[in-house]
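What follows is calculated from the coordinates using simple rules that are stated; it is not laboratory data. Computed from a predicted model, the values in this text were never measured in an experiment. Cβ atoms are built from the backbone, for glycine too; each structure is taken alone.
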Structure 1
Amino acid sequence: MYDDIRKPTLLKDVPLLLIRGLSPVYYYCRYSNHQNSPETEQIFLTHLNYCASLIRVMGEELKNQDLCSLTTRMRMLENIPQNNRLPELGDLTQSLTQLISGIRPEVERIFKEHKTNFITRYNESVRKLSLLVVDNNNEPERVTKLESTLKNFCYYEVDKSSIQAYNYPDKLVKSDFIFFASTHPANIHSDIKSLKTYHKPGLAIAYIEKDGVVDRQAIRHGAQLQKSGFPVLYKVFTPIRLFTSVDKLYMKFHLNN
């Protein structure tokens, strides 16, 4: 979805809080099969309802019947056959983008006025993923910054730990998704193998520079991980790139297995 966002028309002018809700919906529709788990179903439905509620607020405040009709179409995604969901979501998103682009200043005003309410609605109404950020390179400041972005701008439940922590295994069990904060350490490969034991999806962050110097070891380990099939994310680590990456990998992991 992050790649799609950069296309000229898809999601152009759509507010970030609405994109946040659309991300799990998109990846559920993209990867869903006939054995969807209750957890992925709940994530899909709660985010679907969240998106519909934001579109409804826009439609009602602007007295825009076309936006109001998209609310109905959004909710109907739940009931249409799985094979038809992704094409319907694509058409719906295109319609949403075109409508918002024509009234962009008014939409920006609404989202500015309701920002706190929309964030609260997200936090209280959706099934959120629990993320564990693993400080595997003794970089507490960097890990704290990443934790803050994931919690305050991506709206995940976030915890952090080190590999050496006595309760690290317990935190792995309780988490939905694992973030390794660095690809630099040589033991990153063995650390990641443990995720298979716990049957957890994950992602490694590769910082290509440290203190202004190119970190060739981090780059090399990142390339090795990618070659082995483990996902690695390189700069830049914007909220939209982080949450679309996590949502994609979580849904792909649970719906393709």
Structure 2
Amino acid sequence: MAQTVGNVQIPNGVSAAAWNNGQIAFLSGRTQIPGFMDLSPSELAIFHADLQKMAYMTALERDLSQFFLSMSDTFLFAASIAKSGFRGLTFAGLLGGGGYNMQMIRPQPILSSLTVADGGGAGSLITTWKRTFSATGWQSLFGTDTDQVSLGVTGSATTGVTTYGRVMICAPYVLSTGTSPKFVELRPKILQTTYPVYPLHWIPLSDIFLAKLPATLLALPNDSFDIEANIGTTGDDVPQLFGLEFITFDYATLIA
């Protein structure tokens, strides 16, 4: 059952302390907290067990587990919002079927709808984050104000380009697996809300660079958003949104 903290309701299982100390904050383009549905006790057990598995998976190549798990309350809040967004589907964790799943954010729902000029596939499936920046200055990192990432793309249900009613994004971080990050500042826009420019404070972790967003980017099913970046130097980079995507089972099983 949802908790009341002060005069605000938050989902069952989310730490009241994490809410009160401001650890949970969303860039959602909305002035109110999006609606949510509590996860059942069995769903909560799956969430916590599978989040630990995902943290271990992130540590196999590069140890990002501490950064990942530090956002567990934010991720649980988002999972409850996703349950509402998916009209009460059962949360099925990493592998369960028939409801909705969670996984690391993939490039397919983020880049495929964008124009080629903005690093996308113009309606064709994109399966890599790799970018080549040929000019400096403000430009698309993940879309622009006139070419936003769309989570409401309609079309064939058999392709990952079709995101309508199937995808929600929760991203506390951006990271770069390039030789060095080419982008030095970000400016997010969710729906019609433009947020302030945010200078990036990179944490170098061996061969990866991680930066925390000022609040977690939360794009609900059928939302649109973009992140423009100030490119400081030209060349190849691999910018990624680091966090979770919540996706319906039919979308989670697509291979094209």
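Miscellaneous remarks
- Read-out helix-only ellipticity at 222 nm (-39500 (n - 2.57) for each DSSP H run of 4 or more, over all residues; to 500), computed value -6000, structure in 1, 2: 2
- Taking FRET efficiency 1/(1 + (r/R0)^6) of positions 92 and 212 (r between Cβ atoms, R0 = 41 Å, to 0.05) as the criterion, the highest value among 1, 2 goes to 2.
- At a computed 14.2 (mean count of other Cβ atoms within 10 Å over residues 108-115), which of 1, 2: 1
- Origin of the derived value 15.5 (mean count of other Cβ atoms within 10 Å over residues 140-147; candidates 1, 2): 1
- For FRET efficiency 1/(1 + (r/R0)^6) of positions 84 and 196 (r between Cβ atoms, R0 = 35 Å, to 0.05) computed as 0.80, the structure of 1, 2 it came from: 2
- For -0.37 (log10 I(q)/I(0) by the Debye sum over Cα atoms at q = 0.09 Å⁻¹, calculated) the corresponding structure among 1, 2: 2
- Given 1.7 for distance in nm of label points 7 Å out along Cα→Cβ at positions 180 and 236, calculated: source structure among 1, 2: 2
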